[in-house]
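Every number in this text was worked out from the coordinates using simple rules, so none of it is lab data. Since we're looking at a predicted model, the values are computed, not measured. Cβ atoms are built from the backbone, for glycine too; each structure is taken alone.
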Structure P
Amino acid sequence: MKLPLKFSVTPDPIEVSDVGRTLVLLHSLGCDRQLWDGVVAQWQGRRRIVAVDLPGHGESPLWPAGFSLEDCADAVVAVLDTLGVERAIWAGNSVGGMIVQAAALNHAERVQAVVLSATDARIGTTESWNQRLAQIERDGLASMAGSLAERWFGEAFRRNESARYDAIVARLASQAEVGYTALAAAIRDADFGGRMAEITQPALVIGGGCDLFCPPDAGLRLAAALPRGEFELLPAAGHQPPVECPAEWGATVERSGVFDA
């Protein structure tokens with residue numbers, strides 16, 4: 001049974017049903033909606049923000065293994081139904097961006113525009129994900145937290161924000177392992193590469209210049225495959241731009257015009 005996802009709504013004076021003001025935020029694998037705290041702080045009072053915890057992450061319940069990213073998109077639509085939101089701008093980082101793609105493909109009427117951050121139509125390979133899942137089964141997620149987080153962030157963030165970085169590593173190490181592996185398996189099995197032409201909403205792709213998982217050339221290809229895609233690079237960011245440079249990430253979204261779509 002797929003229980004409803006947990007979420008937070010950052011209130012403002014604007015009615016939640018106001019089409020141009022609602023923004024859905026979806027986080028990365030091994031994270032939770034706190035990933036967006038810096039972005040939410042910028043837009044508080046100007047945007048209605050719905051930040052969602054994905055299955056088995058943050059406060060959201062575990063789902064039985066075998067769910068898909070399309071199932072995740074369906075569950076986020078159910079969150080919008082609960083709030084009475086007909087359409088929203090959807091933004092996601094990494095797997096969050098893949099779920100945004102699934103929503104744009106399967107629930108186009110609910111998606112006003114998309115922001116695809118540090119993501120791709122397919123992330124990794126079946127082999128690479130199977131290797132990671134086997135390592136977690138053998139050694140545990142906590143044993144890998146440091147090496148995974150090191151690859152998430154650019155050197156500047158690791159050096160200059162050491163306290164925040166250490167807290168992120170600790171949170172990843174305490175992540176529910178079954179929640180992580182179930183979502184990782186869903187990423188492994190997802191590939192939207194042949195369907196990008198079907199996403200006709202305005203689309204902003206944001207890449208990090210130091211991203212080892214979804215490097216800038218992948219972001220450029222993704223934007224080129226989208227009928228209304230554009231690409232913006234944050235040179236110092238790694239795989240978690242909303243954490244590393246939230247002000248720059250937010251300003252990039254503001255400049256793109258997706259809020260005016």
Structure Q
Amino acid sequence: MCRLLEWYVPALGAGCPRAGKPYNPVLGEVFACSWPASEGRAELRFLAEQVCHHPPVSALCVSCREPEMSLQATVGCRAQYVNSVSVSLTGEATLFLPAVGETYTLNYPALYARSLLSDGWVELGGQVKISCQQTGYTASATFHTKPLSDEGEAHRVTGEVRAPDGQLVMRLTGHWDKQIQLLGQLQGDEPCTVQCAGGGARRWLRPPAAQAPHESRRVWAAVTAALRDGQTDTADAEKHAVEEAQRQRAGQGHTPRHFYQHEQSWVFREPTA
């Protein structure tokens with residue numbers, strides 16, 4: 001559990017988007033990539049699919065064969081516009097560790113886009129919780145938003161891990177965009193500093209020509225090309241064509257390719273590891 005919290009906080013920070021308007025994923029859109037094995041690191045495979053558009057819901061799966069593990073997640077979002085943009089992320093992620101027979105459940109923080117009319121920036125807010133039914137251990141991390149008074153620090157995070165009996169096992173403090181400090185609460189534990197900033201491993205994608213028409217690089221290829229050439233009218237027309245095709249799929253009753261729905265979550269159709 002301590003290792004999982006140590007990984008999850010920097011991972012959320014690394015995935016925090018820039019303050020800009022991305023493409024809105026369309027129904028049935030798929031993005032797949034991998035991180036090849038190198039320098040003692042196992043190969044990871046990633047696949048995400050837009051399984052619903054109203055409301056927007058993405059399902060994803062990350063898998064590793066050796067050591068055997070997989071993470072599946074359902075991510076929905078609800079946006080509100082009050083002085084800034086706040087996005088609540090719904091759903092949860094589940095980490096499977098078959099070798100030790102443990103399953104971990106994780107939820108997500110909220111996203112806040114600030115100062116959109118000037119130098120836009122994004123921060124995380126709220127509390128995330130991690131639990132393991134098999135061991136009874138729990139963890140939490142609170143992402144503190146910067147006060148509107150402009151006093152105080154940005155991107156501050158605190159967290160803890162507790163044993164099944166409630167005993168405090170580890171504390172976490174720091175800034176999710178820079179570094180965090182971990183301090184075990186057992187006698188003899190030494191503090192540990194984890195760097196959050198820095199580039200990650202380079203991912204690998206198939207060339208657009210080798211991708212299927214429903215994969216992201218192919219779906220948005222014409223829009224991206226028009227934007228790079230400064231042809232905004234052409235980009236708008238191509239974007240409209242993509243969205244119109246989505247409306248037709250929705251009207252015909254779309255079935256996701258890689259995931260099926262189970263209660264409130266979406267599950268990968270094939271074994272992930």
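Structure notes:
- When semi-axes √(5λ) of the Cα gyration tensor in Å is computed across structures P, Q, the figure 34, 24, 18 traces back to Q.
- Taking mean projected area of the Cα convex hull in nm², for residues 31-150 alone as the criterion, the top structure among P, Q is Q, with the largest value.
- When distance in nm of label points 7 Å out along Cα→Cβ at positions 55 and 223 is worked out for each of P, Q, structure P gives the greatest result.
- Across the set P, Q, relative contact order in percent (Cα under 8 Å, 6 or more apart) reaches its highest value in structure P.
- Structure from which 16.2 was derived, mean count of other Cβ atoms within 10 Å over residues 39-46, options P, Q: P
- Origin of the value 2.3, where distance in nm of label points 7 Å out along Cα→Cβ at positions 47 and 231 was derived from one of P, Q: P
- Looking across P, Q, the calculation of helix-only ellipticity at 222 nm (-39500 (n - 2.57) for each DSSP H run of 4 or more, over all residues; to 500) that yields -5000 traces back to Q.
- Which of P, Q yields 0.75 [FRET efficiency 1/(1 + (r/R0)^6) of positions 7 and 127 (r between Cβ atoms, R0 = 41 Å, to 0.05), calculated]: P
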